[in-house]
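Readers should treat all values here as calculations from the given coordinates under stated rules, not as data from a laboratory. It should be emphasised that the depicted structure is a prediction, and the values quoted were computed from it without experimental measurement. Cβ atoms are built from the backbone, for glycine too; each structure is taken alone.
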Structure P
Amino acid sequence: MNEHISLLTRVQRLLDGFGSTAERLDQRSREILLHIAEFEKQGEKLNMSDIRFNPQFGSPATALGRLRFLLDEGWIRTSPHPEDRRVQLLAITPRAERQIVNTAAKMRQLLRDD
């Protein structure tokens, strides 16, 4: 049991360190970022409302605050919907993609070492 606790603790520390030293992403922001990345990987684009009104991410105000933070800090970007310019589509930035790849590699290493 101790080795399981140790592994989970190391994974949690790794996730808590997601982002640069100056700007760690909290759990909810990470969830939103990874949700956007997952849909993007499948060739789909989410819009702001898809996140704001998804109860998984808290209240619409909380989700909007997290989206603004992710936008302001350069984790995600928006682009106009090709058919409806009022709708903003979401995508991860190259910076976010690098962070996801690096964190996943560290996690795989943790699992190999265990």
Structure Q
Amino acid sequence: MYSLKVESNFSSAHNLRAYKGKCESLHGHNWKIEAAAESEGLDKIGMVMDFKLIKNELNKILEKLDHKYLNKIKPFDKTNPTSENIACFIYKTLKPKLKGLKSITVWENPTSCATYYE
């Protein structure tokens, strides 16, 4: 089995609805996103897939989140913009474009992350 991982990032603000604590107030993060893909085999040139393809498709999604107030954009106008929900949103948006997508990990700071996979 082969596994690839690319990292990218975006910056945004959010607040957590129905949360009792500091995160209920408007605040921001410099989010780090890890996209992992896997495959049992390699293509004819010896790759699972091109890193550039993964990063380009991931960045198309992140551009829609970058420098935004997440609570005001779909789907986070209805869904709480937690790290878990952000990871799920990115995964479900990216999965149709990347056959071998394994997981999305969202880091909201250097010590805390959430991962979504199916």
Structure R
Amino acid sequence: MSKPEVLEKIPMNIVELKYELAIIRKRDGDLTFRGTKTEEYINDFAKLSHKDALDLVKKLQGLNITRLKDNLIHKIVDLMPASVAELKVILQGYTLTVSNADMQKIMGVVKEYVK
């Protein structure tokens, strides 16, 4: 049995995972049991297109909020908060403080993509 080695850990949002699973399905013809279950879950919860998700990530990174790391940006893209209150709930799970002005900036960018 092979022993896979982790080369790099990069945060990824649901939309990017959906895109990568589509590439794997096209390459291999079929997914494993876990891959199929993951794909079913993602199809229910992915709210953006791949292009929109990449644009949103770039715009959130472009805000240059010092404490907003890539994993949090991808979490915001996954959950797509509709208000500042929802954004606060998402950020409560992490040990960081973001000012109200920065939260307003984040929501200004996210609201462009909320349907």
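Source structure of the calculated read-out (distance in nm of label points 7 Å out along Cα→Cβ at positions 51 and 67, 3.6) within P, Q, R: R. When FRET efficiency 1/(1 + (r/R0)^6) of positions 27 and 99 (r between Cβ atoms, R0 = 35 Å, to 0.05) is computed for each of P, Q, R, which one produces 0.45? Label of the source structure: Q.
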